[in-house]
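Take a look at the structures listed below.
Readers should treat all values here as calculations from the given coordinates under stated rules, not as data from a laboratory. Bear in mind that the values here come from a model prediction, so they are computed numbers and not experimental data. Cβ atoms are built from the backbone, for glycine too; each structure is taken alone.
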Structure I
Amino acid sequence: MNLTIHTAALPHEDPEASLAFYRDALGFEVRTDVGSGTMRWITVGPPNQPETCILLGPPAPDPGVTDAERALIADMMAKGTYGWIMLASDDLDATFDKVQATNAEVVQEPTDQPYGIRDCAFRDPAGNMVRIQQAG
């Protein structure tokens with residue numbers, strides 16, 4: 001059996017802002033874009049990995065989610081503790097400069113971590129943590 005990672009999901013509150021971040025700041029290509037308004041599901045991914053994507057979707061579209069659960073999700077998104085993803089770049093400093101130039105919220109500038117990696121961090125428009133580490 002050969003399993004691969006196909007899709008990881010992150011919530012969005014503003015599909016246009018999320019699309020601009022992942023497409024324009026990170027350089028991902030848009031694979032699908034369905035729905036309308038805030039009930040929109042968008043898949044994006046790196047051009048060199050057509051088999052892997054991120055699904056940007058509404059945070060709690062299931063009608064079975066209670067108002068209290070929706071409020072908890074909204075609170076966690078606002079704090080940046082609900083969704084996160086780790087990416088890798090072959091040139092971390094250039095990637096940081098490109099993303100920072102889009103006025104994305106910087107959480108951490110490129111830093112050599114004591115556990116052996118160099119990384120940086122941003123928040124996407126929905127508050128999701130996007131960590132980027134130096135590849136290789």
Structure II
Amino acid sequence: MGLYLTVFDEDEEIDGIGVGRYSDFEHFRDSITGALERGGKGSRFPVLMLHSNCDGEWPVTALADLKRELIEIRDALRRFPPDPAIDGWRLQFLSTNGITPETLMDSFFDVDGTLLIDRILELIDIGIDRGLPILFQ
């Protein structure tokens with residue numbers, strides 16, 4: 001089963017992201033902790049890092065902070081080498097499409113191949129513009 005992040009307006013989906021497996025999202029967050037959070041998980045990026053990946057939502061009130069965190073993370077991950085532990089569907093996608101990540105930022109993408117942080121930032125902008133939370137499904 002995979003993790004899907006989405007914004008709904010009443011019963012209509014506005015946009016959504018197929019993140020991959022729940023373990024992929026945890027690996028993404030663990031990589032951020034290892035590279036950027038020397039004080040431990042959530043010490044610098046609590047909105048992203050401390051939210052359960054199983055359920056719930058990022059409420060509208062948290063989206064501006066989440067956006068700030070992700071922009072800082074995106075910029076910092078560009079200074080690190082690629083993830084050495086790419087496996088499963090991510091490895092297959094890279095191989096099939098002849099892509100070789102150059103940075104840690106490039107190592108994490110959604111099921112359509114778009115960089116994960118960029119897609120989450122797009123979803124945040126939709127949530128902020130429409131006053132809607134990002135739901136975890």
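Source structure of the calculated read-out (FRET efficiency 1/(1 + (r/R0)^6) of positions 2 and 98 (r between Cβ atoms, R0 = 35 Å, to 0.05), 0.90) within I, II: II.
Here P(r) over Cα pairs in 5 Å bins from 0, in percent, for residues 82-121 alone has been calculated and equals 5, 21, 32, 26, 13, 3, so which of I, II was it run on? Before the final figure, lay out each step's value.
Working: I: 5, 21, 32, 26, 13, 3; II: 6, 25, 39, 23, 7, 0.
The value was obtained from structure I.
Here mean count of other Cβ atoms within 10 Å over residues 26-33 was calculated and came to 18.8; which of the structures I, II was it taken from? Write down the numbers at each step before the final one.
Working: I: 15.4; II: 18.8.
Derived from II, not from the others.
Ranked by Rg/Rh (Cα atoms, Kirkwood Rh), structures I, II are topped by I, which has the highest value.
Hey, helix-only ellipticity at 222 nm (-39500 (n - 2.57) for each DSSP H run of 4 or more, over all residues; to 500) derived from one of I, II reads -14000; which structure? Computing helix-only ellipticity at 222 nm (-39500 (n - 2.57) for each DSSP H run of 4 or more, over all residues; to 500) on every structure in I, II gives -14000 only for II.
From I, II, which structure was Rg and Dmax of the Cα atoms in Å, for residues 58-105 alone = 14.3, 40 calculated on? Could the numbers behind the result be given before it?
Values: I: 15.8, 44; II: 14.3, 40.
Here the read-out was taken from II.
With relative contact order in percent (Cα under 8 Å, 6 or more apart) coming out at 24, pick the structure among I, II it was computed from. Can you show the working numbers first?
On the way: I: 24; II: 35.
Attributed to the structure labelled I.
Consider the structures I, II: one of them gives 18.2 for mean count of other Cβ atoms within 10 Å over residues 10-17 as calculated from the coordinates. Say which.
Details: I: 18.2; II: 11.9.
For mean count of other Cβ atoms within 10 Å over residues 10-17, the value 18.2 is produced by structure I.
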